[in-house]
Structure formats: structure tokens, C-alpha cells
1. Which one of P, Q has P(r) over Cα pairs in 20 Å bins from 0, in percent, as calculated from the coordinates, equal to 15, 24, 14, 11, 11, 14, 9, 2, 0?
2. helix-only ellipticity at 222 nm (-39500 (n - 2.57) for each DSSP H run of 4 or more, over all residues; to 500) computed as 0: which structure among P, Q?
3. Can you tell which of P, Q yields 5 when relative contact order in percent (Cα under 8 Å, 6 or more apart) is derived from it?
4. Comparing distance in nm of label points 7 Å out along Cα→Cβ at positions 220 and 236 across P, Q, which is largest?
5. Computing distance in nm of label points 7 Å out along Cα→Cβ at positions 116 and 452 gives 3.5 for which of P, Q?
6. When distance in nm of label points 7 Å out along Cα→Cβ at positions 132 and 444 is calculated for each of the structures P, Q, which structure yields the highest value?
7. Identify which of structures P, Q gives the largest calculated value of distance in nm of label points 7 Å out along Cα→Cβ at positions 284 and 316.
8. Which of P, Q yields 5.3 for distance in nm of label points 7 Å out along Cα→Cβ at positions 228 and 436, as computed?
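Nothing in this text is a laboratory measurement; each read-out follows from the coordinates by a stated rule. Since the structure is predicted, the reported quantities are computational estimates derived from the model, not experimental observations. Cβ atoms are built from the backbone, for glycine too; each structure is taken alone.
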Structure P
Amino acid sequence: MDNPIRTESPLGIVCIKEYDGESRLTKEIHPESWDEETKTGAGTTYDYDADGRKIRTHYPDGGVERLFYDAAGNLIKKVTPNHYDAQTDDGVGITYTYDAGNNRTSVTDADGDITEIQLPDGSKIQRAYDAMDRLISETVVDNASGQQNTTRFAYDKAGNIIRITDDCGRDEKFAYNLMNQRTEEISSEGRTQKIVYDKEGNITERQLPYEMSYRYQYDSVGWLTAVIGTDGKLLENVAYDRAGRRIKVETAGGSGAAYAYTAAGWQTHIETKGGASQSYHDDALGSITGIIDGNGNETTYLLDSWGRITEIRKADGSKENYAYDFAGNITEAVDGNGNKRIYAYDDNNQLKAITYPDGSQEQYLFTADGKLIQFQDRNGITNEYQWNVYGSLVERKAGDLCNSYEYAPNGQLIAAIAGGMDYRYTYDKDGLLLTKKASGRTLLAYTYNELGRKTSQTDITGRKINYRFDKSNHLVVICNEADQSIVKFDRDADGAI
């Protein structure tokens, strides 16, 4: 027995562990298999590579767990016993990825599903799947706040998502027809939308609350040709060429545009119903090399072999020039007056500094995943930023000034604190703002209809105003509590005021 260590509990349970000459654990003997006479027993054994990393675990039932590492010693693959193949000493396994700093960034299970994503700030996203490899839950864990929110997904027998819930009250439901087309959507607050299809699978109607609906018409090829609004009036007409490209769009109010293309499908001209127009020149690769406006003024673009703009020649004779690095980042920009700006980037191709013609600089510092954490302006004032897992700003500092923000586990803003003021926000289950408060007092409160449109607003004094909409769902009147009109809006056929 190689360097055994024996321990015995007061109950007489014997634990034996064996180590090699490098003090590495090579065997653990199961207490129930220990034979006091032979001083042996079945157990779990371990193999190591030349660098001392554990590469195999042999279990008493014959199962083997295999581990693989990269050159930096990071675990990159784990093959569990039920997937291990003794002939190849390998098998389908759980894989891990790392960034340049050897921080783990993702975990993928043996079925190829990503089960965990680890972000540079320590936050992570964890995912679980069912036996059909369908995502059934996703948990977002914010490292800074410690908050987490789990979103869950339920499916019908055909694999369609029928329900989405989370820890913050989200509860959306969906229904489908026998063609697996979504026919109904019910929001967390019960707002409902129904969808109707034709035999070709095109959406022909979206039915909204209050017996409102949008209807859609198609040609024989299946291209959308008309949209009819909730008031039953035509909103938009569309015409196509044989290749399916839009050549004409016209709205109910008479506005719209016409389009022209080359045989290769590149757009060459656009002209609005109001008479404004633009024409385009393209090179052999389809890149735009010139634009001519309705007055005949032409702007020309010179491109390098990668299709990047190196010079812009304007109609007034002025020029702009650009230079790039090998990664495609702009390194120099010279305007029409000869003023040059120089751009520098970090190893992740994120902007590091801008140097202006007068020698002043703006400096930037980003995290590995692209979040700006420090910015110094041309006057030397430094701004510092902190972000949460959703990419929302948590804190901004500039000298003695500090703005901070708090969020619910699902990422909704619930507080903004700055200049001695503490603003708080509440929402309905659909994410619509219900109240804005300060120092415990309600500054503004809102109500909404079944369409999600704001129907009233009450201020801190208790003064309430109501909003009225027409059959096209456009705001037409703002009224006071006595239902007297305060503001009226006249709209054209396109809904513009």
C-alpha cells in the first residue's frame, strides 16, 4: 500500500486514503469495503498527468471520469462515466471556455447546450434544458448586487413555447394552431392579442382588445401588399418587382416613395411623393461609391480593397479622409478643413483614446466585455461607471458628483439617486410604469388600458388628466378630471399631427 493514511471514527468507521510520492491522492477506500484482515478494499482511484493534474477518476462500479486541460492548466473538458469510451480514452463531455485572463466564460453540457456563461465581473447566466434539449430555465445572477432572477419556459407536445414566467411576476401565455402557428398571446397583465393566418401561413389579421384589428393583404406570391388599420381604412400599399423588391410604397395620407434597382439588386434611386430624391452609384461589389441628391449635388466615396471608406468628396469640393488599422478600426480622421483626429485602441479593439488637433485627449477604459468603466474628457475630468449584468448603469461618478441606480432582479429600474434626491419607480407586470415617487411621496401615477396605452396621469397635487384615443388608436384629446378638453390633436390620414 502506497503511503496510506488511516482514520477511524468513534463509531469504528475506517477511512483509508493512499497517496503517491508527490503527496497526490491516488485511492480512497470505501469504508464498507474495508477488510481488516487483508488491509484492502474497493475504492475510488485517481490518475494524474506529468504536470500533476488529475485526469482520471476510476469508480468502484467500473465507471471512469476523464478530465482534459489546456496549456494554462484550465479544465476544458469533463467526460462523465456514462459517456466515457475506454478505447479512445475520451467521449462526449462537458466543455469549458476561458478568456485571455483564464477566467471561465462558459460551460457546455454533453448535448452541446450551454449551461453556464460566466461574465468578467463575476456575474453569470445559468441554463437548464429538458430531455428534448429545450431551454426550460435561465437564471441571471448579478455579482454586484447578489440579485438573481430565473425565467422559466413551458412547452406543448409539439415543442412550442406556451408559457414564460419569472421570479418577478412575469407570466406570459401563448396558444398555437395545428400548423404550430402562434394564434394567441396573453401578457402578464392579461392583455390579449389574437393572430389569424391564411392557408399560405401569412398573417392576415391581428385582433386586439376593444374589437380593434389590423388586417394584411398579400399577392399571389405571398408578398405583403396592403395594411388596413383598426378603423378599417387603408394604411399602406406596397408594390414589388419580379424579384420581390419594393418598388413603390404609398400611405393613406398620400406620402410614400418609389425605388429603382440594378439588375444585380442594388438600389440606384429613391424618390418620395413629395419630390425629394437620391440616386446611388455602386462598384462591382455593390458598395455605394456615390450619392446624388435631388438638386444634383454629388458626394463621392473612395474605398480601399476591404470596402472601407478612405475618402469622402463632397459637392462643395471639401474632402474627408480616413485611415484604418489591420483590425478595421479607424485610426485617423481628417475633416474638410484639414483637422486631424487620431484614435487609439486597446488589445480588444475597444477605443482607448481620441487625440484632437489641439493636442487635447479623451481617454476611455473598457472591461473585457465592452463596458465603459472610465472616461476622461478633454478637460481632465474623470467619469467612472459601474454596470450590472444587464448592461444597465449602476453608478456614475464625476469628481464629487455621484449618480446611482437600483434595479429589480429582472433588470427594471426601481430607483435613481442623485443630488440628494431619491426617486423610486413601480411597474405593472408588463413593465409599464405605474408610479414615480420621491421621499415617499407619489410624484406621478399612471393607468393604462388593455392595449397598453396610457389613459391617465395623476400628479403630486392629485390633479388628474385623461387621454382619449380614436379608432386608429391615435391620441386625439387630453381631458381634465371633469372630462373637459384641455388639448386636441388634429391628424392627417397617416396619423401625423
Structure Q
Amino acid sequence: MRSIRRQLTREMLASLSILLGAGLVAIGFTVRTRLTHALDATLLAQGRAVGALTEYEGGRIQFDFSQDFLREYDGRRARHYFELWTTSGTVIRRSPALRGADLERPATIVEGRPRFYDLTLPNGRHGRAVCLRLKLQETDPRTDASEPGRTTVDLVAAIDRGELDETLSGLIAAVAGIGVLMAAAVLVLVPRLLSRGLSPLERLGADASTIDAHTLSFRFETAKLPIELQPIADRLNELLARLEASFERERRFSADLAHELRTPLAELRSLLECALKWPESREPSTDQEALEIARELESLVGRMLAIARGERGSLQLVREHTEVAPFADECWRTHEAAARARGITLRFDVQPGAVDTDRTLFRSILSNLFENAVAYAPAGSAVEVWGGPRGERFILHVANPAGELTDDDVARLFDRFWRKDAARSGGRHLGLGLNLAATFADAMGWTIAAETDAQSRLVMTLGMTPLVRRARSGG
């Protein structure tokens, strides 16, 4: 299993090790180069000083060696050396410390361009040298000025580089020691710093691991989290809220469904037991009551299946051009007899307008709104239906007097199986009609809302998307 901590630790250790190694090598190389350049500058100055003592006079090369000015070349333990040749290879002069031995001379020498190189001194030690090709002018005033004499000599000045090598060795040792110490510090600090930096993520993971179906009320404390983790915690909290609401809705649905099924099943069982116990006294109304109970159960199951399909988004929509006013009037006719039986009148004022809709779902929505209004409006009152196009939507209102409803009641109107106790006496109502209407409206991208107005009326508002003419013309 991959670990962010281990991966970051490996990558950071590798990156820091590379950077540290590269930095130390760069420092060592830079110091070595500067020290070597400083030694070369010293060698060049000494070589030119030796060259200044060389003269060409009377056709002969003269070298004025003075211990007062060139003390570093004198003595058996001298660290500085020089040797002077003619271009033909004849030795003109060498420093006493060479004891007759020769210094290495480059095969190629260019006049005016000093040549620096490493060499092995006659005593076997490592040295550093510079080679110069010098052009000497005739200095004897008695020489014919019309034919001035000149000659060329090669000079090599060398120095024992033991001190430089010791300095560089000490530098390398110091750099290596620093590298080891810094590597050890990196090995110790990186895991600790990563542990501290990843601790909020680990706490987030530990909190998440404790969440199950029984702890969906848990919420992450975003205020204590780093900015980078706060969006994740916010999304997780939103997800938990939706899951909690969904689980609570399903638990309530299961409890309500069990409650709703218990009553008709108990009635059906009672009727059948009586029919079996006293068959001779069985009346035709018993069969009718059993049939009504079976129809009620069938309606309950059918509506629950429709709601489940709507919530899963598996409803097949067949949209058709539908005029709202005639369609709503047609749907009202199926409830007209029930309204007339309770003395309820209809006030209908729907303006012309059309929508693209699935007529089956639209009919179910209107039927449930009308059925709810007729069932719960006081006897002898009126149900009002009005609406028309508003901007980009068609708004339809269905209202009925409902003075007994509170704001809490209105908020629960679309819950499954919810019915206000005072309305239970008005026949068999499953408490699923408005929930089914809301499910179908959502499936078609519509909105449905409930509120009570200043006249204590319950107003159902259905917001429908209008006819999309551009989509129709492109077919």
C-alpha cells in the first residue's frame, strides 16, 4: 500500500541529498579553482621577475642571479624552482635547488601566452609550473643600430604545491564532514517535519475512519485544519449531511411504511377471520371491504415504486407540446364529482400558454394537487387555480383554505406518509400524493413549493419550463 509519508520522505531525502551533494561539490570546485588561480598568479609574477633578470648583450644571453632578490630559489630546501633554455633546448640557467636536474617543459610553447600545468618535481613531489617564451632585445649600445640583435628563450618557473594540496585535502575533508553532518540532520529532521506537516491529514483520516452508518452526524472541524484541507473537509461535511438526511429519510420511510401497511393488513385479516369463523353470516359488503383494502395496498405499492423510479432518475420522459389551461381543466374533471359531493367550487383562471412536458407525469402532478385540495379544503369552500407565463417559466397555483396548518406543517407537506391528524377523518389518504408530485416535478426539471398566504390559504406553486422553440425547430 502506498504511503504519502514514505513517498514524500524518499523524494525529499533524495532531492535534498542531490542538492546538498551538488552544493558541496560546487563549493569545493570553486575554492579549488580560486586557490589554483591564486597560485598561478604567484607563479606568473615570479616567472616574470626571473625573466626580467635575463638580458641579451653582445650576442650573448646574460642572467644576473641575485640572492638578495631571489631568495626563494636559494637553498637545498627551497620550494621554488626555475630553469632557462634557449629555443634549441640548451640550458642557460637553473635554480640551485634543482641540483642539476631538469624541469618538465611543454612540447608546445606560444610566445606571449603563459602555459600553466602540473608536473612532478625532481624530488618526486607534485608541483605547479608556468612556462613563458621571452623575446630578448640586444642591449649593447655598441651594436649596429641598423641591424638590432634579438633572441628567444624559454623559462619555466615551478613551485612545490604541497601546501596547496594540503589545503585542498583539508577542504575536501571539511566539505565531506559537513556533508555527513548535514545528511544526518536531513535524515533526522525530514521525517519529523513531515510528521508534523502531515499530522492534520492523519487526523482527518483517523476521524474519517470512525464514521459508519451510526455516526453520520459527525462533522469535521474545518477551523482547525490547514487551508489546503478545508475544501476537502467541507465537501466531506456536505456529503455526510446528505447521507445523514438520506439515512434518516429511509429510516422514517421504513417506519412509516410499516405503520401504513399494518392498519389495512389488520383490517383485511379481521375480515377474513370473521368470514372463515362465521361463513353463514358473511355479507356481500365483506368482500367489497376486502377489495377496497386490496386496492389501497395496490395503490400504496404502485406509488412507492413510482417514487423510487423517480428518485433513481430512471423515468422515461416523452415530452409533448401541451397547452396548460385545457390540460389542467381536463385533469380537474376527474375530481369534480368528489368536489361537488363536499360542496367545493372551482375558481379557474389560467392564462394561455404551453410547455413541453411528459403528459403522464404532468397529469399525475395535477391530479395529486387537485386531490389534496379537494380532500382537505373545508366543505362548502372553494379551490382556486390560476397562473400563466412569467419570464422563462409557466407558473401555476393551486390554493385551498387551510387555516389549521402551521409553518411546521407546511414544511413537511412533501414528506412521505405525512398527514395532519385533524385531516385523517376524511377517508383513506396515503400521504404520498404530494411527495409523488414533487418527485415527478424534479424529474422534469420543474419546481414545486407550498406556502400559506395572508388569507390562510395553502398555495401550491408549480414552476414549469416553457416550450423550448429552438429545440423543436432543430428536430
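1. Answer for the origin of the read-out: Q.
2. P
3. Computed on structure P.
4. Greatest value across P, Q: structure P.
5. P
6. Largest value of distance in nm of label points 7 Å out along Cα→Cβ at positions 132 and 444: Q.
7. Greatest value across P, Q: structure Q.
8. Traced to structure Q.
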